[in-house]
Structure I
Amino acid sequence: MEKPIWNATVANLTLMALGSSAPEILLSVIGTLKDLEAEPPELGPSTIVGSAAFNLLVISGVSIMAVGDEPKKVNDVGVFAVTSIASLFAYIWLFLTLTEISEDEISPLEAWLTLVYFVILIVLAYVADKLNEYIQSKKKTQEDQDRQNQETEIKIKKNRLRQIAKEKGDNIVIEIAQNISNSDT
């Protein structure tokens, strides 16, 4: 029996994001650590933002187009909504911190708030994922009950036809019961 030990939504938002952005992050850190007193180069942060925008817009678009012309369905609308809103908020937050709040620099408070917003994103996405999982399990349970009720109805009808066939001894009723039995299996 296999049981996942890591939630897929949390893994996508943390490990996958870190893995795909690791080169840009390292470039930015190395560029900043080279000379702490100098003004940091723009290449690092620009590549991080550009890579995130490319992943969000281009890769998503190409992936959707690549699977054909049939309509696409989002399996977990809650997680999709949380991550979409968080993505928009991230770009707005970046704009505000670099232009409006403290021009051309990031204060420690802004850095900590950014980290807190990321943790909030992870928690909200996890909650949305678990809520969707709960709703899907309830939906499946209802479908299973409906299927079981339908099977019980069919068994009752088959038994009634068999009983009529035994009582009447009529070959036509026996044939009908057999045809129904064969078509249900």
Structure II
Amino acid sequence: MCTIYPGYHGGRLALATGAVCVLLLLGRGDRYSLGITLRIIPNCRYWAIITLLIGAGIGIFCLVAGAILLACGVCPPIPRVPPELIISYSWHSCVSAPFIEETLYRIVLCVPLVAVAGPWSAVLASGALFAGLHFVYGNPAPDNFIAGYFLAWAYLKSGSFVTPVLLHALGNACALAVHVSNWHISS
């Protein structure tokens, strides 16, 4: 377990696992309807291009949000991660958090919402919950306020849980690079 967020994994992992088991039972084992497949629609080339576009969009959003905050006299805090913690932060932010959070926000939340309210309602609810809970967890970074919508859309568009997990991990790796760079700059 990662030392930076003690207690993070256990409860959320148990909730995610239990909920997926319930959905699999309700769906009579149909893992494809939950997106538990390696098959990505339409193809990997499409997702490589979309990843670059989403990354650019989120990056621009963060720069604009940061500039607005600075213009309003608010200095946005950028975490500093010392080099000796890169491994534990990488494990948490690029492996366990994306897997657990995407299980909860996409499989557990999106699948039932799509069935009840349609795909766009699922994207909106999942993205809003992603943003809100990141704020509650003490991580109110601008990227978290819009990334959840992209991740929910990617899950539904690709038909695979793998897509948002990889996008989430890549986004967190970029944020970690900024946090490590900030440690070097401010040291």
Structure III
Amino acid sequence: MTPQSRCWTCGKIFQADPWNAGKYCCRPCWWKARRQQTGVRFWAKVLKTDTCWLWTGRKAGGYGRTGTQRTLGTASAHRVAWILTFGEIQDGLRVLHKCDNPPCVNPDHLFLGTDSDNMADKCKKQRQARGERQGLSPFVESDIIEIRRLRATGLSFPKIARMYGVPHQTIMRIVKRQVWKHVG
């Protein structure tokens, strides 16, 4: 006769099986305990400050990464923080940061949104690459100031465009502040 045991998750008395070493009465209790252990291991890698809770584990692109291929694959730490705190995430939704701090996993700093919401948030907070940070621009800020100065002296759009080797429409858009709006 197998010995009786008390389930570590729900407290129910059961006949111990070799598969569970007498700790859990059923697979759902085992999975619940496994998720709780995951949470304990996860939060142990978080440094809580007065504002942000910073992920101290592995990072990729500034964002925390957690998990291994042996479990469920790797995941963003802020996404795991959301799941551990609030539960599953609907398909098509992303976990976004209110604080714009990539390693932050503070659930109070996170919210759900779509890719469109993320782009709108980025533009609202002016975090998108613009100007010389954009990478493909042939100009730097000093060029923009000089282009606007040259146009103010009466030089034509095509003449300025030839100086910089760009179409005259590009110069027109710079002067009219349709692009490079952030340069004074």
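Of the structures labelled I, II, III, one was used to calculate P(r) over Cα pairs in 10 Å bins from 0, in percent, for residues 58-161 alone, giving 12, 23, 23, 18, 12, 6, 4, 2, 0. Name it.
I
So helix-only ellipticity at 222 nm (-39500 (n - 2.57) for each DSSP H run of 4 or more, over all residues; to 500), computed for just one structure, reads -10500; which one of I, II, III is that?
The value was obtained from structure III.
Out of I, II, III, which has the highest value for relative contact order in percent (Cα under 8 Å, 6 or more apart)?
Once relative contact order in percent (Cα under 8 Å, 6 or more apart) is tallied for I, II, III, the winner is II.
None of the figures in this text is laboratory data; all of them are computed from the coordinates on show. Just so you know, these numbers come straight off a predicted model, no measurement behind them.
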